Each structure stands twice: as structure tokens, then as C-alpha cells.
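Take a look at these structures.
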Structure 1
Amino acid sequence: MKRIITLLLFCALSVTGYASEGVKLESADIDLSDKESLQRGAKSFVTYCLGCHSIKHIRYKRLAQDLEMDEKKLLIQIAPQNASIYDKMFTAMNGHDAEKWFGLQPPDLSLIARSRGKDWLYSYLKGFYADHSAPLGVNNTVFPDVGMPNVLWQLQGQQEAVVKMIEGKQIVEGLVLAKPGTLSEKEFDDLVNDLVNFLVYVGEPMQLDRISRGKYVLIFLFMFLGIAYLLKKEYWKDVH
């Protein structure tokens with residue numbers, strides 16, 4: 001019984017959007033039908049993320065198809081220089097160099113939105129703050145002691161943590177913008193939201209198609225259920 005109660009409490013916390021240590025997650029506004037948002041997100045990923053992280057399960061040709069872009073236009077506006085339309089989204093970073101610089105090779109992000117969740121990603125990308133005791137000079141409210149630099153710091157600016165002591169332990173109560181970036185708060189939020197929107201799409205490119213077809217599958221199942229029920233009555237009417 002205790003295990004069941006514990007499981008239910010854990011599920012409740014997950015639904016309400018809390019990360020580890022009681023950090024409340026912000027909500028990402030995901031719309032996979034917004035092709036312009038996906039295009040902006042793809043561009044941001046190539047610009048700020050592809051230097052370290054790959055998305056090895058998708059090709060630029062598939063991006064052009066799903067994002068409704070001309071292939072040549074996608075290669076010019078989104079893909080890295082000299083990329084082929086048939087290339088997968090591999091990072092150019094050498095794995096050995098990555099381990100030397102960061103301690104481990106940065107993970108492939110093909111399924112990160114499915115494993116972590118859209119709200120976790122959105123809050124994580126916005127949750128970096130200055131921490132001079134950390135090896136890379138930054139920490140994160142959602143992922144404490146993170147081993148990744150804040151690649152968006154020039155856009156966001158520098159955040160500092162508002163810390164309070166609880167039972168002798170330092171707890172990050174919030175973040176304040178100490179040094180503005182090149183984008184306003186709303187512009188930065190929109191950029192991060194587009195980036196997360198793109199990562200959600202990458203995790204399941206067929207999601208919209210699956211959802212649109214799902215209603216027809218349900219209609220068929222209900223129709224079949226009705227037919228099956230009528231057949232059952234017909235076959236069993238003489239048994240009684």
C-alpha cells in the first residue's frame with residue numbers, strides 16, 4: 001500500500017511539472033503545426049547546439065519536407081556550410097576532444113524531448129546562472145552541477161541566483177538578470193520555445209500525422225465494436 005501511495009505522489013509531482021529538489025518547471029508552448037517556429041528552432045539548433053550535439057536520426061532532406069522548405073533554401077538558411085541535403089545532423093566535434101574538454105561526449109539529442117519532456121528542456125535552457133565555484137563558471141536550477149556551458153548567454157545575458165539557507169543548505173530561490181543580453185526577455189523566451197518546439201518535433205516527426213490518423217482509427221474501432229456486439233447477439237440468441 002505504501003508503495004502505491006508513493007508511486008501516486010511521484011506521478012502527481014510529475015504532472016504538476018516539478019523537477020528535482022522542488023524546482024517548478026516553466027511551461028513550453030509547443031505547436032508542431034507552426035512551421036515557421038520549427039524553422040526558427042532548427043536554425044537556432046544548428047547555430048548554438050550542433051557544435052557539440054548531434055541529431056543522428058534525421059536528415060536535412062526530411063527537415064525540408066516536414067518544415068515545408070525548398071531544399072536549396074534550407075541548405076542556405078539552416079544547414080551548416082557544405083552540408084548535403086542527404087546528410088544526417090551530425091556534429092563536427094570529435095568525440096575524443098569532447099571527452100577531453102567536458103569529461104564525456106555530449107549526448108545525441110534525437111530523443112531528448114521524449115526522455116526529459118518539453119517543460120524540462122524549456123526550463124533547463126532558461127535556468128543557467130553564474131557560479132564561479134563551478135568548473136565552467138555556470139550552474140543550472142534544473143540540472144545542478146551541470147557539465148555544459150551556457151551557449152545562449154550572449155542572447156540571454158548573465159543571471160545570478162537568489163540563495164537562501166534552509167537547514168544549513170543553500171537553496172536557489174530564484175534568478176535575477178544581472179547583465180542584459182542582446183535579446184529582451186520575451187525575445188529570448190520565444191527563441192528557447194522555438195528551439196524546444198524543434199526538439200519535440202525531432203523526437204517524433206510523425207506525431208501530427210499519427211494524431212490526425214488516430215481519430216479515424218478510433219471511429220473504425222467503435223464501428224467494429226458495434227458490429228461485433230450485434231453479431232454476438234445474433235449468435236447467442238438461440239443459446240438461451
Structure 2
Amino acid sequence: MDISSYVLLSHEQALRRRMDVVSNNLANMTTVGFKREAPVFHEYVEQTDSSVRSAQTTSFVLDYGTVHDTSNGGFQPTGNPLDVMIDGPGYLAVEAPGGEVAYTRAGFIKVLESGELATAGGQKILGEGGQPIAVPPDQAANLSITEDGTVMGRDGPLGRIAVTVFDNEGSVDPRGDGLFTGNGGRELAAAETKVRSGGVEGSNVNAISETTDMIEILRAYQASQNMSQNMADLRKRAIERLGRPGA
């Protein structure tokens with residue numbers, strides 16, 4: 001296989017990666033709190049033959065990962081006064097099944113039988129200082145959440161939902177269970193926090209944009225395949241010429 005075939009192969013692998021990301025975005029178009037992803041590629045430049053002064057450099061495509069689009073999704077009313085949407089950057093901190101801290105933008109909130117606030121998946125929501133928010137049994141039916149995340153009971157505040165932001169969103173990675181892991185996060189103060197109660201954040205995926213990207217990827221892949229076929233035809237004709245007597 002010559003160098004041009006390797007270059008085309010790296011390009012097609014990048015297109016396949018782009019298609020995987022676009023397909024995942026479309027599949028999560030209705031997932032609450034989902035942030036669309038975009039692939040990131042780097043150029044890898046290699047000297048084809050260092051012994052030849054006039055040798056050309058060759059560029060390959062390298063998959064460098066994905067980044068999240070942090071723009072807000074639309075507000076979806078649920079009728080549950082405990083459900084919240086973070087209006088701005090940040091994540092709700094939760095206690096993951098293994099005991100570690102994880103993060104989510106899906107603001108479905110309920111009260112566990114133990115009296116603690118939790119997500120729809122049962123992960124305890126962490127308040128200020130990384131502690132769960134406990135609700136007395138006689139106040140579970142009279143809860144509300146203010147704009148700064150304070151959980152109000154019949155007799156006053158019971159705690160404040162922590163909103164954690166990351167200066168480097170690249171450190172936030174999906175776990176595969178609807179939660180994220182992240183390093184270097186910091187809790188926002190009450191004055192910096194803004195949440196909307198009574199609903200959740202929808203996905204920020206734009207179906208038209210993603211479908212357009214999918215069409216462009218398919219066309220680019222077809223063009224790459226045509227180029228590969230043309231190169232194969234050229235090689236075949238060259239071999240046939242070399243095989244002719246007196247060629």
C-alpha cells in the first residue's frame with residue numbers, strides 16, 4: 001500500500017468518527033440535559049524520506065477526542081416544583097453508584113425514602129460542601145427551590161443545591177450512564193447560581209444541523225472512495241503497461 005492510500009485511509013477513519021458523533025447527537029436529541037458533541041482532530045505530519053533533501057511531508061488525520069457544546073438547551077416544563085434547569089454554565093453534583101462524585105445537567109429531582117434529594121436515577125444530589133440535602137418527612141410535600149438553588153421547606157431553608165463549574169470543559173468526560181466525571185471543578189456561590197424550577201433542560205442538539213453534517217460526511221466519504229478507486233485504476237494500468245513486451 002502506497003503513502004496516498006494511507007492518507008486516504010486516515011481521512012476515512014476521521015469521517016467515520018465524525019459520523020459516529022453525529023449519530024450519537026441525533027440519538028440523544030430528546031435526552032434531557034444532553035450536550036451535543038463535536039469531534040476534534042489533529043494533523044500529524046511525517047517526513048516521507050529523511051534521506052532525500054527534496055522529500056515532501058505527508059499529513060495524516062489523528063482523532064483527538066470530542067468537545068461539548070455548552071450552550072443551554074430549551075426549558076421543558078414538567079409541573080414538578082423540584083425539577084430544575086441550570087440557567088448558565090455548570091453541573092449538578094451527585095453521588096455516583098460507586099460513591100465518587102459525578103455531574104449531570106438532567107434536573108429531574110425526587111425525594112428518596114431516606115429523606116434525601118436525588119436524581120431520577122436515584123443518585124443523591126449534593127449540596128454545598130458536597131453533602132446530601134436531607135428533607136424531614138413532614139416537609140417532603142411542601143418543598144420549593146429558589147433561583148439560587150436553595151431548597152425551601154415549610155419551616156425555612158433545608159440546604160442549597162450545589163452548581164459546579166469547570167474552567168476547562170475538556171476535563172469533563174461522559175461516563176456512559178448519563179453522568180459526567182470532571183476534575184478541577186468549583187462550586188458557584190449563591191449570588192453566581194441561577195436555576196429555574198418547575199422544569200428541566202432539553203437537549204441542545206439541532207436536528208437540521210446534525211442531518212446536514214451527516215449528508216456532508218457521506219458526500220466526503222463518497223469522494224474519498226472515488227479517489228481511492230481512481231488511484232487503483234492508475235496502478236492497474238501502470239502494471240499492465242510494464243507487463244507488455246517492449247514497454
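Rule-based calculations on the coordinates, nothing more; no lab input. Treat the numbers as computed from the prediction; the structure is a model and nothing was measured. Cβ atoms are built from the backbone, for glycine too; each structure is taken alone.
Hey, helix-only ellipticity at 222 nm (-39500 (n - 2.57) for each DSSP H run of 4 or more, over all residues; to 500) derived from one of 1, 2 reads -9000; which structure? Present the calculation step by step, with values, prior to reporting the outcome.
On the way: 1: -15000; 2: -9000.
Structure of origin is 2.
Assign the value 21, 14, 9, calculated as semi-axes √(5λ) of the Cα gyration tensor in Å, for residues 126-189 alone, to the correct structure from 1, 2.
Numbers: 1: 21, 14, 9; 2: 28, 13, 9.
Derived from 1, not from the others.
A value of 4.6 was computed for distance in nm of label points 7 Å out along Cα→Cβ at positions 38 and 134; which of 1, 2 is the source structure?
Only structure 2 yields this read-out.
Compare distance in nm of label points 7 Å out along Cα→Cβ at positions 142 and 158 across structures 1, 2 and report the one with the greatest value.
Values: 1: 2.4; 2: 1.2.
Across 1, 2, distance in nm of label points 7 Å out along Cα→Cβ at positions 142 and 158 peaks for 1.
When mean count of other Cβ atoms within 10 Å over residues 62-69 is compared over structures 1, 2, which one is greatest? Walk me through the numbers before you get to the answer.
Numbers: 1: 17.2; 2: 14.2.
Once mean count of other Cβ atoms within 10 Å over residues 62-69 is worked out for each structure, 1 has the highest.
Once FRET efficiency 1/(1 + (r/R0)^6) of positions 118 and 222 (r between Cβ atoms, R0 = 25 Å, to 0.05) is calculated for every structure in 1, 2, which label goes with the largest value? Each step should come with its number before you reach the end.
Values: 1: 0.20; 2: 0.00.
Checked 1, 2; max of FRET efficiency 1/(1 + (r/R0)^6) of positions 118 and 222 (r between Cβ atoms, R0 = 25 Å, to 0.05) sits with 1.
Work out which structure the value 1.21 belongs to, where Rg/Rh (Cα atoms, Kirkwood Rh) was derived from one of 1, 2. Provide the component values of the computation, followed by the final result.
Values: 1: 1.11; 2: 1.21.
Answer by label: 2.
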